[in-house]
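Undergrad: Input: structures, listed below.
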Structure 1
Amino acid sequence: MKKGAVIFLLLFFFVSFASAQEVVKVGTLLAHTGPLKEFGPNLKNGCELAARQMAAAGFKIKFIHEDSETSAIPAINAAKKLVEVDKVVAIIGALASGVTIPVAESVTIPKGVIQISPASTSPLITVLPADKGRDFLFRTCPSDALQGVVAGKVVSERYKTASVLYVNNPYGQGLAEQFKRSFEKRGGKVLAMVPHDERAAESYTAELKKALARKPDVLCAFSYPEHAKVYLKEAIEFFKFRSFFFCDGTKSFDIVKAVGAKNLEGQMGTAPGAAKGTSYDVFVADYKATYGTLPPLPFITNAYDATAVIGLAAYAAKVKGLPLTPKNIRDQLRYVANPPGEVIKPGEFKKAFELLRKGVDINYEGAAGSVDFDENGDVVTPIEIWKYSGGKIVTVRLEYEVPKE
């Protein structure tokens, strides 16, 4: 064989290998410390599962994991490092809306980097002024404009009066305000709306005194596990109050351990849910095969879906011959996640890549439900009604049709 032909073949195989091994760098900004530390490791597993499946199908996502600390300033610094040093094309996170919003405003939107939160539910994210006309902020969980409606409906069916103790950030404020509107629309009366600091405290007796002063039928615990496990125990021990309603932020085994299963027995809450069906079943089977068990904690499916749509969008940009920049990947998100197109379920990434190479439209139907991004980067998934039972967290039912209020 002539020397020129040998060189050509070597170059061909080198380019082909490099193309096959092309890596896209994605950051995660999940909570591994702070008030939401219970949730971070499980959401990380969801992200890693999707990336592992994509790698097996021929496209690699390299994660750089950072801890948001469930706090805005550390999260902003971590996001700057991910964007400026690690050069990620996207960030999955944060969890708390009070962290996601300042990160978006200070780092990802100004720098033109995709940010997809799997867990931030504040209604403010829908209309965030900093993202108007930019389109870099997305989420794979529903807005509390939906959860608050369902919470108001469920509580109104059982109680006439309520007080709300909520974390004083966009998440707690948005959920509490929507709950109040929906509860009072159905004839209920909110007696007190009491905020508490985002940083976990040793005691909440002052806040509890305000919240329970007028003897509400129920106390809505719209906070995070590290807050609620303190004030729920104080409510029971110091105020002899035992009637609570919970949310996604207080759907927690740490709370069960701190307060005791008997004190929570039968008490209900709401959370963004996962649409039951084939896509969810496939995800559950794959998650259990990889990690052993799937905890009944919120947003694990949403973290998986965030990774999936980033990877699919990056691959779509690649087969179109586009550089894998944040903007080019962003422009493909709705193309791979929204109809029309051939349905792609969790784990079907080899099939998706083959279709994209052929120029066939795809429509990713996620583990949590449809990931049909609207013009604001929002999606709609069911709202779960759940309860504590025998020390476990069990689903009561899912609400698929939630009116806007």
Structure 2
Amino acid sequence: MKINEHRILSSSIIFSLYLLLIWFVCKPFISDFYFDKMNEKGLLSAIRYDSRNATYQYLLGRFYQYDIDSPDLKKAVDYYKESLRLSPLQGGCWLDLAKAYQTAGQKGDAVNAIERAVMLIPKNPAVMWEAGVYYLINGDLEKSLKKFREFVLLKPERQEDAYDIIWKLGVNPQYILKNLIPDSYDYYKRYLLYLISTNRISESKDLWDVMKNAAVEDELLLRYTDFLISKNLYTDADNIWKDFTNKRFEGKKEENPSLLWNGSFEYDILNGGFDWKIREAEGVDVFFDGDIHLLGKRSLGVTFDGEHNPHITIASHIVRVIPGAGYLLTGNIKTDSLTTANGLFLSVAGHGCNGLYKKSDVITGTNFWKEFNLEFRVPSGCSAVTIGVSREGSNKLDNKIGGNAWIDGISLTQR
């Protein structure tokens, strides 16, 4: 009888231990089951089955803080604090706790929480962004810009986000340049492009003064020069252009100097600034020709394939002029079997101003070098003109232009 009692007792103990083991093994899976529901009831059930899981406490805090229908900041704070008691190294939880405190008007607690988040995960751009926003909201511009600067360094591909938020608040541009932009050419370049894209002229000039002595690549210099020209700031653009060409082409002079740069196409075209801008279209091929030229060592050639009717300015050039002054535009064109009545011509038009447009006769067919001259007077209020080599589209049935042309020796002189 005693033996049976002993066996029954042993079996009961073993079975109890077995059930307890099953409980510990299954408890996380049960809590995960409820956790997957991701609602208040599910999260509360998950915590009930696994109360020491800091993640569940944290997520329930987020649920109460960000619930659209009925947010509960007190519950959110309580669950955040419990999550941090269980696992105090959660930077994200400290960050959300700071937001909850901020919303609740507990500024001192919010400061402590945000600083803990920054201390725990200083290399996290999201934390730096939130810290920057927090300090900005609370009027601490110095700390805000310091955090946004860290954000820019940690996530340079999103640096324009920081520029946008600071600019919207009307912060002093010099203060931004000194305290937000990292002291590095790559960041200066990105910030300059931002200023160009947002049409901030004065600020772009200040930045250019800081970075102009660096090894600025041609693409950026031309982009900035074009920006200034588009704003009719010809003097500023010309100063940059002259400094660039004096360094790039030191000791070199064109054989046919004029007010117009690179009129004989001896230098590679930069497609920006006060140089030529070349445009191609379907059926139009523009190229340099070292075999056929009138001056220097090459000309600008163009081939039309005979299957299209392009309306195109093949080459254009912006030149500074004096309002009220008279000028002579001269150019030379050679053609070979250039079809249709709409061939090539030279033109001059006011840049950023009205009252000036003249064009030469049209050249077609086959011709040896033919000189074209255009005399014009600049209207008052006009400080630049655009020189063009163009072809107008035709409305005739026989409008598909074919053949070849060469352009050389284009000059502009004051009369």
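Every read-out reported here was derived from the displayed coordinates using simple, explicitly stated rules and does not represent laboratory data. Fair warning: this is a prediction, and the values are worked out from it, not measured in the lab. Cβ atoms are built from the backbone, for glycine too; each structure is taken alone.
Undergrad: State the single structure among 1, 2 that was used to calculate distance in nm of label points 7 Å out along Cα→Cβ at positions 137 and 297, giving 2.6.
TA: Considering all the candidates, the number was obtained from 1.
Undergrad: Determine which structure produced the value -13000 for helix-only ellipticity at 222 nm (-39500 (n - 2.57) for each DSSP H run of 4 or more, over all residues; to 500), calculated from the coordinates; the candidates are 1, 2.
TA: That value comes from structure 1.
Undergrad: Assuming 0.9 is distance in nm of label points 7 Å out along Cα→Cβ at positions 249 and 273 as calculated from a single structure, say which of 1, 2 it is.
TA: That value comes from structure 2.
Undergrad: State the single structure among 1, 2 that was used to calculate Kirkwood radius over Cα pairs in Å, giving 21.8.
TA: 1
Undergrad: Further question on the same structure: Work out FRET efficiency 1/(1 + (r/R0)^6) of positions 201 and 281 (r between Cβ atoms, R0 = 30 Å, to 0.05) for each of structures 1, 2, then name the structure with the largest result.
TA: By FRET efficiency 1/(1 + (r/R0)^6) of positions 201 and 281 (r between Cβ atoms, R0 = 30 Å, to 0.05), the leading structure of 1, 2 is 2.
Undergrad: For relative contact order in percent (Cα under 8 Å, 6 or more apart), find whichever of 1, 2 sits highest and give me its label.
TA: Structure 1 comes out on top.
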